[in-house]
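J.: Dropping the structures in below, format is C-alpha cells.
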Structure I
Amino acid sequence: MIPGPGTKGTNENGCCPILDDVLPLAAGGTGAVVCRRLWTAVTRVTQLLRLNARVAGLALCGKWLTAADVAQGYDRAAPAYNEAWQRHLRPVTDRFLARLPDGLTGTILDLGCGTGYPTAQLAARNPAAVVLGVDISAGMLAQARETALPNTRFTCADMLEFAREAPSKTARMIVSTWALGYSHPARLFQECHRLLVPGGRLGFIVNYFDTLAPVFRAFQACMLRFPGQVRCAAWPRFPRNWPALEAQLRRAGFHLEWHEDGAEPITPPEGPLLPWLRQTGILAGFDAMLDLAGAAGQWFEAELELGRSGMVHHYAAVIAAPA
C-alpha cells in the first residue's frame, strides 16, 4: 500500500519520498537499467520456482520421460530423418567409421542404429561378419531395412536392455553413433565390456550435454514460460565433458585408443525451425515433456530464431578396448 497524505512516510505534498526518488530513475538512465534487471531477476526466480514445483510434482507422481516416448518421437521423424538430419551427421560419421578395424568376422553390434547408415557401412566393410542393428524405434528400423545388406540383421529394443540380455563375450565390435545419451552411458559401457570378446573394440560418437545449445536454451525458456504444459520429468544423461566421459569408460574397464572432441556447425533450412526440428529427431522425447502446441510453440519458434546462426553439434568420438 502506498502511504497517502498525512500518513507516515509522506512529504509536504502528500507524496512518498521513496517513490519520488525511484520514479525519475525508472524514466531513464542508469536507474531504468537497474529496475529492468531487478524485474527480470524477480520474474526469472518466480518462473523457476513454478517450474521446479511442477517438475517435482510430476516426478513424485512417477511421471518420467520413458524410452517409449523417445521411440515415438523417432517413429514420427523416421520418414524425413535422412534428408532432414542424417546428411548433416555423415561427414563426422564417415571419418569415425574410417578409423574402425574392418575385415572382421563374428558379430558386430550397432547400438542405436537409427535408419541404418552406419549399419550399412559396417556390413560393407565386414562382409564376413554379421552386423546386428539395434534401435528402439520401429519406424527408424523400417527405413534401415530398405538399404540393408545380406549380412545385416535388426532388432527393435532398448539398447541397454538388449545388452543386458545378450550373452557374454559374443561381440567382435560394438559401435554406436549419436545415440548413447538417450540411454545410460555408464551402465552401457559396463555391459559392452562384458559383451566384447578378447581383442574387441568399442567405438562410438556421443553428443555432449551442450550440443545444439540454441535449441535447448529455447526449450528451457519455453518450459519457464509455460510450466503448466510440462507433462513429465526427465534426467538427461548426455555427458557434460570429456573428463567425465573418460572417467566412465575407465571405471567400466576400458583403455582409450583414440578420442576426438568436435564442434560441427549445423546450417538449418530457411523458414520456420520447429517443423524441421520435428523431422530431425532432435526433439524426440522432449516433445513428450512439453506440449509445443499453440502459444508455447510460437514462443519456442521465436526463441529458436534468435539462435539460428549459432547451432553447433558438440560431440566426442571414441575408440576404446577392454583393459
Structure II
Amino acid sequence: MKILITGGGGFLGGSIAKKLLALGNEVTILGRKSYPEYEKKFNCIKTDVRDLSSVNKALEGQEVVFHTAAIPGIWGDYKDFYATDVQGTENIIFACHKNKIKKLIYTSSPSVVFGSTNIEGANEQISYPDQYLCNYSKTKSIAEKMVIKANGLNGLATVCIRPHLIWGPGDPHLLPRIVERAKNKKLIRVGEGNNLVDMIYIDNAVDAHIKAYEKLDLNSNVAGKCYFVSDDKPVFLWEWIELLLIKLELPSITKTITFKSAFLLGRILEIFHKVFFIKKEPIMTRFLATQLSKSHYFNISQAKKDFGYKPLIKNEEGIKRLVSDYFSRQ
C-alpha cells in the first residue's frame, strides 16, 4: 500500500511511519523540515501543508493519508494555528479528492471537547464546548469537523483519532517540560492533586491509528467517526508525575498553587504577552491551569468495539521503558 504521512518527522507521525514500513507498506513522509534519519528508509518530501500545490503534488499516486501534522504547543497567534490546522487540513482533503485517495486518518485531540470543567468518563457523544481556552483546541476542532464532513465525498473514507497526552521514549513535548521545570525547581502542583487524566503510550497511539486504518472503508462503521483512545486506565496526574520524578532521580514537587490563582495568573500573563508581543509561551495560561487541575478521562469502549483497539503497553511497562531511555541519553 502506498501511504503518505503528514508530520511524519514528528513523534507520532514518525512512529506510525516506522510501523507501517515494517508491515510492508511503501511510506512517504511529508514535513516542513529535512529528516536525514528517515531519508534512507522513506521517501521524504519537504513541504508545508499550507501550500496547496505542493500538497496536491505530494499526494499523487498515494492510496492512503495519515494526517498528523499540526502546530505543537498551546500558545501562539490564532492565524498561525488556523493556517496549519484548518487551512492545512482543507488542503489535505482537497488533494485527497483530486488524487482519488481512498482513506484519510486524521489525528485529532481530546482537547477539542475540553472547555473549563471536569470530564469524567465521557464517550464520543460529548459535545464541543461553547468556548475554548487555547487556539490549538479551537482550530483542531474546526479541522476535525471538516474531516468528518469529508467522509463519503468522492470515494474518500475518513476517521478521526483522539489520542490523549501521548508519552514514551523520544517524546519531545511532555517529558522535556517536566524534566526542565523539575531540574530548575520550577515545577509547581496546580490544584488539589486529585485530578484523574488519561494518557496514551506511544506504541498504543500508533496501534490505534493503524487498527482504525485497517478497518476503515466507506462501508465500515468506522467511517466518518471520531474515537477517544488511551491507555485505558486514568492516572492521578500529580502522583504519576511524582513517581516519574523519583525514577528519574529529579527533585520532587514542593510548591502548590490553587486552581483559581493559577487561572488568574494565566489570564494576566496571556494579556501581558499579547500586549508586549512576546512570542514565548507564558509559564502559565488559563488552558494549562485547567488541564493541570481538572480531571479529563474518557470512555474508549467505542474504539474497542469498532476496530478492536486494546492497549498493548501498560503504564508500568511504559514508565520502565521511558526511564531506561532517559538514562541512556544522559
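Where a number appears in this text, it was derived from the coordinates with a stated rule and is not lab data. Because the structure is predicted, anything quoted here is derived from the model rather than measured. Cβ atoms are built from the backbone, for glycine too; each structure is taken alone.
J.: Of the structures I, II, report the one carrying the highest value of distance in nm of label points 7 Å out along Cα→Cβ at positions 200 and 296.
T.: Values: I: 4.1; II: 1.4.
The structure with the largest value is I.
J.: Oh, and also: Assuming 1.14 is Rg/Rh (Cα atoms, Kirkwood Rh) as calculated from a single structure, say which of I, II it is.
T.: I
J.: One of I, II was used to compute mean count of other Cβ atoms within 10 Å over residues 120-127, and the answer was 19.6. Which one was it?
T.: On the way: I: 19.6; II: 12.8.
Derived from the structure labelled I.
J.: The value 0.75 for FRET efficiency 1/(1 + (r/R0)^6) of positions 136 and 184 (r between Cβ atoms, R0 = 30 Å, to 0.05) was derived from one model only; which of I, II is it? Numbers along the way, then the final one.
T.: Details: I: 1.00; II: 0.75.
Of the structures listed, the value fits II.
J.: Quick one: relative contact order in percent (Cα under 8 Å, 6 or more apart) came out at 18 when computed from one of I, II, so which one is it?
T.: II
J.: For FRET efficiency 1/(1 + (r/R0)^6) of positions 104 and 168 (r between Cβ atoms, R0 = 25 Å, to 0.05), the calculated result is 0.50, so let me know which of I, II that is. Please list the in-between numbers first.
T.: On the way: I: 0.85; II: 0.50.
The correct label is II.
J.: Additional query: Looking just at distance in nm of label points 7 Å out along Cα→Cβ at positions 112 and 232, which of the labels I, II belongs to the structure with the highest value?
T.: Numbers: I: 1.7; II: 2.3.
Largest one: structure II.
J.: Related question: From which structure (I, II) was helix-only ellipticity at 222 nm (-39500 (n - 2.57) for each DSSP H run of 4 or more, over all residues; to 500) calculated, if the value obtained is -14500?
T.: Numbers: I: -14500; II: -12000.
Clearly, the read-out refers to I.
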